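Just so it is clear, none of the values below were taken in a lab; they were calculated from the coordinates. Values in this document were obtained by computation on a predicted structure and should not be read as measured data. Cβ atoms are built from the backbone, for glycine too; each structure is taken alone.
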Structure I
């Protein structure tokens, strides 16, 4: 099995341009030399007791040094920890301590995030400081073979990448040298990357999507990487034309943001051939495909690996597709472990039998899961015998196509009925004034949950509460318990650093917000503004039923 270190070394004598950043370029040979220099510096300057592997925390934007340090730890047999710069304070300190970082590499405008927090790391390198280049100078010319040696074996941990954290505390996913090496070769074939390809690296490198779906396959085939410090919707088209981009990876709402910008007259005849990612709406996929004249390949994957579900030409609207490579993936009942019945879908694609909803499970897939670092409890939640439980809710139709229904933590329980948020969100997204919707539980004054949604409106559209109620009433696929009791209007849905909707702050605050909130007392009623007086009355109701501890925090 090839390691990622093996793949990187294969580029050591490659004089083709491998990396572009702004107006600067590096050949692949120069990229490998930069990696080898840092690997040598790491070994010389950071001895660790017992010869254990060093953990290098990287707190950087997408800058060349991020790739150089990724290559450095690959060659030296050490571990890179991708630190999420959107984390703050105690949460950031917790991430750093949890992953046992020995060194942090950062830059001047990120350095302040480390001030005043108990991260426990004694050595911090700032790539903007003059002393940084002086520190590396003695190690220029280090050989990549010498820097790596036998330590970079397939089973060695290479990366600790935090999950997105959209539903809870992030977990550090283990990625080995062999796994990234194998994935690099797989992705080359899957998206058709070639030597002449130009990849656009704009998704954050601390997340697995950028490393696995862009960097690793680009190195494997010797394609050119055009890197941007941070994703910018307004600069996307310009960068595509500037660098001659042929391939881009994406996640979350990235396509939607690009589509919200005015088109460049050159877009329809652009060099862009393939966009590969996950979680874009079908409408955005179609619009992006038409705007850039490219193939948009939607799929469903996990930072944990194990399995992937991709769309096929006959995949019905709204479905994820089918498992790749014949993986035995099923929808199992979370309580009993039995396979759920196939979904009964109505003419509008609505789920008619809630019992079809369960968790996506890869039978026999546990062996492919490399675990969460320093978190045996979270690892155990994913492994039951030989099977891998993904934590994602789904249902499967009679033809075998899978439909995503949210994370297992996205379940709601209203009047003793359990259901998932994603089917409700899909219904709300059909409203012509709704650009994006997030559905989440808020506590009921008596028991269980009530449904609350946050709506981001299409620019120029307004919210008509009476019309919205009529829209819900017209939807036969809206379950009797699914209608939103509370509606919050937001200027923009909160996002994680990799553009996924972050429901945690929405759930935590519930109706405690300065945003407009509407409430519907019952399904036959009207949506009315939720006032301070209404809130006080509701809090009294919680108190009357002994549910005050369940109230959201103001």
Structure II
């Protein structure tokens, strides 16, 4: 595929080099510095600004303006990125021969007033101060030359009232599919009950189909995945598909809440390279003394909170919005500096380039702050739209919403004081599940222990009213049904839909009638072949 070339022109200190730098940083463009090309040809005794301008004039006359196109062709042989930036062109002839070379060319011309150019040149640490190409070569351009370049440009931008990021946004829009009108590429995975629905298992299964895996929420949610040659692994911070897809980029969104200890542990245990993990600078950092200890004193026994500090950290982020704040965000942690990147800008590039994204929600719909049984709720909105907002993605780009539901919903067990952890309809005992399913009671007791706090879980009959409410709140396109073996241990030997037992098939039929959406995946056990996949996508 032929490379796309952005040719920059304009008067000195109009913002060309700042634009080139942003295109390099954000779109991985390779920058060809016209000054550097000439500088390599100049004798060591002839490198002043005036001498370089005379060299440019001689080179232009000798080649008829072809020298820059030739230099670009040579650079193309050494490097093959999809996007190049030439900083900067000085003549109409240079542009003419680059276009004749057959490259996909976008010519961007930047204008600036005398006062704005002078201000940029004088600004300490400005890109202009260190950019020889803009100052040394463009300084010799006459007003006539500048007008001629402007007349033939594809894009002309007046930078007097645009900062560097504004200019970048306007130029990027000419180079890519506009993110806002990109085709839907985001699939959202959410829990339809009280959490612990088996989202990690489904995320692990689906992960190889995606280029980007995103997680929100915090360490109060543990997502367990199967590992063939080792014990199960429980994710608290990183996306649960990290083990199943080592090529994917992992993203922790701006609305996430981070335990540094847990994050460091997962990065180390999974050998995550810094180039494979993006953490939004706005993600909140939990403070053990301020957040965890407060929740242990005030919430753990009262409502069965996991007391991981997520709620208190979120409250501090909301309440401590002042210049002298003690709030620490991800961007304030030196050890995270290699991972920090604006996730919204990254998602824009994903949408523009056709990368598939899976957003993994945490906890369950009925624990949602606004829509759960208050006060026995979590500190965030756990619906699909809430997860999208935390990640920095819009509903317009959603392709599928997969809502995960268990055959028997669970909640965190009662606290030591006997206070309930919240409402459940038709609560039953694990002994009843053992009797119905044929699964050994001891195995069920081991399974029905929470991933984060290791408390025994409460368990209940399937709540059809809860399903109806979760359908409205999430608008799923698909349901993933987990713990099908609780309808009979014989389901663990089912590898196709028709091999499920009669009770399970009747339940799935009823679930599809009530919901109006397909039960696209059925989890029958916790092993390497535990998903019956009925998807049509």
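Tabulated results
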quantity	calculated
Entry that produces 18.4, 60 once Rg and Dmax of the Cα atoms in Å, for residues 192-463 alone is calculated, selected from I, II	II
Structure with the greatest value (metric FRET efficiency 1/(1 + (r/R0)^6) of positions 296 and 344 (r between Cβ atoms, R0 = 30 Å, to 0.05), set I, II)	I
Relative contact order in percent (Cα under 8 Å, 6 or more apart) - highest-scoring structure of I, II	II
Of the structures I, II, the one that -10000 was derived from, the read-out being helix-only ellipticity at 222 nm (-39500 (n - 2.57) for each DSSP H run of 4 or more, over all residues; to 500)	II
Rg/Rh (Cα atoms, Kirkwood Rh) - highest-scoring structure of I, II	II
Among I, II, which structure scores highest (criterion: FRET efficiency 1/(1 + (r/R0)^6) of positions 216 and 256 (r between Cβ atoms, R0 = 25 Å, to 0.05))	II
Top of I, II by FRET efficiency 1/(1 + (r/R0)^6) of positions 352 and 440 (r between Cβ atoms, R0 = 30 Å, to 0.05), largest first	I
